[in-house]
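Each reported figure results from applying straightforward, stated rules to the coordinates on display, with no laboratory input. Just so you know, these numbers come straight off a predicted model, no measurement behind them. Cβ atoms are built from the backbone, for glycine too; each structure is taken alone.
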Structure I
Amino acid sequence: MNALKRLIVFLVPIIIGIGGFNYLTGVDAPPPAPTVTEPIAVRAERIAPQPVRASGRGYGRVAPSSEWVATADVDGRIVSLADSLLPGSRVDTGQVLMVIDPTGYEIALSKARANVSTAQAAIDEAEQRNENNRFTLEIETRALEDARQEYNRVASLVERGVSSQALLDSRGKVLLAARASVRAIENELNLFEARQTALVATLAMRFAELDEAERNLRETEVVAPFPGRVTAISVGLDDSVRAGAPLLSMALQDSVDIEVEVPVSALRPVIALADGATDPQFDVAAAAQRLPSLGIEAVVRAVGPGPAASWKGSIDRVREALDPETGTIGLVVRVDPPSGGADRARPQLAENSFVAVDFYAPETEGLVAIPRTMPRRDSTGAPFVFVAEEDETGPVLGIRPVTLGLPLGDRVIVEDGLTSGDVVLLSVPRPAVPGLSLAPAIEEPAGN
């Protein structure tokens, strides 16, 4: 009982004090002031259509654009080599690199020329003989007519009994001889065309032998077909070679090829923009064969340690449209010339070196491109962006549906939904409530 009394004595003053405080504060307290919302600072970018240039990168190794392997076309012994002919030597077009002993082929050429002369002489002789036979035929024809008349005269005399049979027989023999002579000459004339055809064919064969002999003699000299660099030598001085044996090889000096493997994802925006398209599902394989004609620029860059250097190239051909296993396209890029030329600070693009190749589409005007981090997607997967819209109170948070196009590095093309002057938010307040008052800080867009 004593404890209960003590508790009551302790609590009564406290309860009275709390009640008095509430009474005093409840009567005299003023009404609460209205809440004022301050604009939220956000980063933003103002939309302005600008030139866009897509790029993609691939890698490959440098190889000669043209290689030539010299083989012996004739048998013989190597009797001469060009001065300082070693692997790595530079040679010019038409330069004689080595000589096979020409002696036997010079003799064969002399024989072939003599055979041509003989065949031509046989044709000339046949033509002259034919002309002589025609002249002789005229004479023999007149002699035959005289012999016929004489035979007829003697036969008339024999019938009248004033001439002998022996004289008639003699004149008959003369007539037969004249007929045989005319027939023989006519036969010769009839055979002229056939014999002439055979002689002409023989002459043609002799000319073919002459051409072969001249070619064999020319082939004793191994001549560089283009300016280039000797890559290998297979024979030495005084070595004997057979036709078909390899002698040396050389690579074209004026240009090199680079077989580049480029991921489809990297090349898609380049090909699409060069082909006038912005669809993110652009069919790269279908357009691959048109690559050399799309005006795509190729820049070859050195990879690895050493001074940075670049060379301008061009797409020469498509090696393979699409590799389904690696998802890459094989392109052949040609660099012409591979050296720095007048720029002595730029090194030679060395064979078999590993390089990067950047591909650039022609610049496309009037496209809208925003950072790839800007677009969001709603519950249905449709893309949208947050924008700063103007109302009577100033900029407020808004939501704008957009249609996205090709991705370009850290940016993406917007095909529809944004126009010039729109303000797109780079940073979004949380929670992102439409109508929220904003204080956007406009940043300049990065170059594309």
Structure II
Amino acid sequence: MANYNFIERNIAKLLARNPAIKNFAKILYQKLSFLIYKKPFNFNSDYKIEMIDSTESESFFGYYDNNPRNGDLELYHISDIPTSIKPSDSLSMNKNCFVVVKSLLNDEIKYKTKTLAFNWQQGSKLQWVSKSSFIFNDVIKGEIKSKLVDLNDNSIRVFDDPVYDCFEDQFYLSLDYRPLTKLRPDYAYFKKGDWENVDFKYQSIKKVYLNGSNDVVVDLLTILDKFPLDVKCDYKSQKFNHIMISKDGSKAIFLHRYYTSNGVRNDRLFSVSLTDHYELKMISDSGMISHYCWVDKKTILAYMKHNNTNGYYFIDIDSICFTRIDIEELNNFGDGHPTYIGDGKFITDTYPDKSRTKSLLLVDTNNKSVKVLAQFFESFIYRDQTRCDLHPKWDPINNYIYIDSVHEGARKLYKIGMKNDY
């Protein structure tokens, strides 16, 4: 809802009660607004931007919660499939999505492999595990599994549980992606035909050790028993998502998301200890928790609703204390994907405004300032499952921000240098 006024935002809230009508009205209004507010550029910034892969294939990393860079290597996806096509519609095409590792020393591809588990928002949940190994998801014989690749000898270990978030080379947290095919296809994986034996009732988050053992951290029935819903809701209308492990590996946060009978989404934010009997705590049941990140081992930064006010909040998850980041310019931009970069600063992005322009932001909570680092145009071709959120990914060693963008007419991974501003 970036740069939409008070009346427009309240109309959107009313329409949220009927998602089908809301979607139609939203598209119509966005197209009319674009004709009025279109800007004379596709990209605007004072900073140097560099395309990571200049081949004809489209390229992207995916979500904002991991850094593509590891020393002199960059990890990302390239796709022969046009990313303006839904992943589910690409199954009959003789084209592929690949995981690649590129050397920054000579720009050569050091490793390349195909993956069948991908979407345009999160890719294959690609992430570095160590200086020489990475993990990602794939579909093997009709089952979603994860692969751990060691670049020292190109060996591959296959794990039965798909990865969502990994803590160094010790363990990762996993969820069942199959319910997402029905409930959140933006983050789902697909195959020809339906997934078999999907049991919504027994969804769980698992802790998978890289030595091969695993534990159930939390399951849906436990959540509903300890923290009952105040509405009737079928198991098939509930899911887990957005798992993030703390910086020290001691905790994780995640969403329990459920949908009412008329399709209205509700969010509940939880934390769980990963060291002491998986102690579970509900942080918020405000109904709208969008995106978040860890600040330190007991503090998170989230865009959410609290006390009926949407905005960015620092949250102490031990005391469950909320502190709103009340910066008017930031509030006007609305929702985004934040990453805390230290010293009271975070980077985030915006959704397309009336001109279909998205902004990359640097927020300083100390002096209450917001700096627009860059602006990017997104065509109407990219929307819903095929949209291209910037998903800014922070490289703390080299002070780069990696982003996915379609401002040049195709999905590409870029990096922007921040050496003078951080």
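For the read-out helix-only ellipticity at 222 nm (-39500 (n - 2.57) for each DSSP H run of 4 or more, over all residues; to 500), a value of -3000 was computed from one structure; give its label from I, II. This value belongs to structure II. For the read-out relative contact order in percent (Cα under 8 Å, 6 or more apart), a value of 17 was computed from one structure; give its label from I, II. Checking each candidate, the match is II. Source structure of the calculated read-out (mean count of other Cβ atoms within 10 Å over residues 102-109, 16.0) within I, II: I. When distance in nm of label points 7 Å out along Cα→Cβ at positions 254 and 390 is worked out for each of I, II, structure I gives the greatest result. Taking mean projected area of the Cα convex hull in nm² as the measure, the highest value among I, II is held by I.
Comparing distance in nm of label points 7 Å out along Cα→Cβ at positions 46 and 158 across structures I, II, the highest value is found for I.
Highest-scoring entry among I, II, by FRET efficiency 1/(1 + (r/R0)^6) of positions 190 and 262 (r between Cβ atoms, R0 = 25 Å, to 0.05), is II.
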